[in-house]
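For reference, the structures are reproduced in the following blocks.
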Structure 1
Amino acid sequence: MIWFLEGQASQRDIILGARDALPPGTAIHASHRGDRAEITGLADISYQEPADPAERLAFILDTALAHGIRVIVAGRAGAGYEVHREVFQRAGLVLVTGGTSLETFERVDDKSQFTAQAQRAGLACVPAITVTNADELVQAHAVVSAQGEACIKPAVGIYGQGFWRFRPGVDRFRCFANPDAREVSFSDYLQAYTAQATRPAMLVMPYLAGSECSMDMVCEAGRVVACVGRRKQGGYQTFERDGAAVELAVRAAEHFGCDGLVNVQTRDDAQGVPHLLEINPRYSGGIGYTRATGVNLAGIFATRRLGYPEPPRQWVPGVRVRAITVAAIVSD
């Protein structure tokens, strides 16, 4: 049996992928801290996790042992479970967090450390300057913008929160009228930045003009066993399984010791050369789209962890997908 703990909303897609690949009768458990029946209700058995971290850990251990669960998959809070890996091992449970040790999370969660590590490993990545105050921000912007457009993002964060592209002469109201464009002038950003004495560390870096590729993959102790890349093309997403971006993402995941369902993001420069952006040691929000290629990543992951034959991979070329919103019934 396998238990998927709280993750992204795509936890629903993970459950469905595992269900289609596992032998009949193999129980799937799922849980979430919120009332998310549209996600967890697809499992054979579902739970609502306690909000308190200490209570949650005890609940997970007790429940897993009571139900004979073999594999526990951390979704969103991998590092929080990784610190307790020995506790799970002593209980005879297989814990999958996204990494094999805390070192993986320490190296990828802080983007400044991640960039430095990637550069030392010879992995092409976007060079970045870490700033912690207004003077450093001004200096970093001067250095980066001398080579072209600059952008900024938090040293620690997810979902692209806090990312802004500096565009000279952009309408001052644009960041309010169209925040999804993520465009602001440097002078307006600096004015807002200096309104508070202290700020978290930020990264100033060149803005790459090419497209972004999001690589969903199955890793086992630092080895990639399956991978599908997603690239946004207008309102659609296309897929790839080879090429420079895929090769870079695979090298990065293996170098940083990823383990489980993880996501690696790259972005091309103006010449189409991919550069590493970040590694997320957890499954992405869009991993469910990859099923359209004939590769069931969640199924491959679940079957291999439980010792069953993995589902066949029948790559379908030329697929494009587009997200739509559907209603999910959560109660009678």
Structure 2
Amino acid sequence: MTSDRLKLLICSAGRRVGLLQSFRAAANRLSMGLEVIACDLNPDNSAACALADAALPVPRCDDPGYAEAVLDVTRKHGINLVVPTIDPELLPLAQADDDFTRLGARLHVSPTSVIEVVRDKQRTSEVLAAAGVPVPRTFDQAGLLANPDQISWPVFAKPSGGSASRGLEVFDRVEDIPPEFPEPMIFQDMLRGPEYTVNMFVDASGQLRTVIPHLRMQVRAGEVEKGETRRRADLHEVAEGIAHALPDLRGVACFQVIDDPDLGPRVIEINARFGGGYPLADHAGAHFAQWLLEEVSGRPCSAHDNWREGVKMMRYDCAVYQG
């Protein structure tokens, strides 16, 4: 039985206006009524919350009560689809997946077995390498210090559980590495070359349906500001390898690749959610938002890989006014 009206909850809505607009455009193409509810720590200061049909406050996503707060919103408002947007909320929500299912809501989060891998960059590297997916050499601090000659210097360092380009460092010599960091770090080959985001869609049956890379021409605060879609068979093959390495991955995901001139493409991280650059993929014809609405509403999923190459996105600042 299909539904002609759905309620969508976008979590940690923040500045995700493009994502909200993609879902509304998808509902229009499907001739479906869609009510968009957004939640955020401070919805009064969120552009996406201001443009939603309703907005609600929730605790920080690292608060022990965060998942229950999102469940409460889902229960009270009869939400059909819950879409998280930032990495730290994925695990607490995934752990509550059965509770969302009992409420009749689709939680757009892969199982905890997937999230526990992609939220730990050390494990990501190990799992992908074991599946034959190309990754940079990766060591934890103890492993690197035990044998500094196993990697070329300088090395690239980042928090194992980090996101949004937080805590990135470069060390030229082993002597430059401090004895302690505020959080666990990983150390990798210092890659050079162009960087790509590769958006992928895995349908409810586990089939990889779409792979759409875009060149990250310019980045601000870890999010693509200028990008262009590119068809690359080698990156499609990498996406197939990731889907094989993470067989329980579902829905939307994206991964970052640096195409090193000497080593070739190397996967540096995976985000099991809508990436910040998703509106570019959507504009190019990879309508992930529509395909999720189709799955949730009981329609046949129309996912395809027929997106347009050479579509360019050039973001600019825009204001939302209230009062």
From which structure (1, 2) was mean count of other Cβ atoms within 10 Å over residues 26-33 calculated, if the value obtained is 15.0?
2
Comparing structures 1, 2 by mean count of other Cβ atoms within 10 Å over residues 2-9, which one has the largest value?
1
Structures 1, 2 compared on distance in nm of label points 7 Å out along Cα→Cβ at positions 250 and 290: the greatest is 2
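No value in this document is a laboratory result; all are computed from the given coordinates. Since this is a predicted model, take the numbers as computed values, not measurements. Cβ atoms are built from the backbone, for glycine too; each structure is taken alone.
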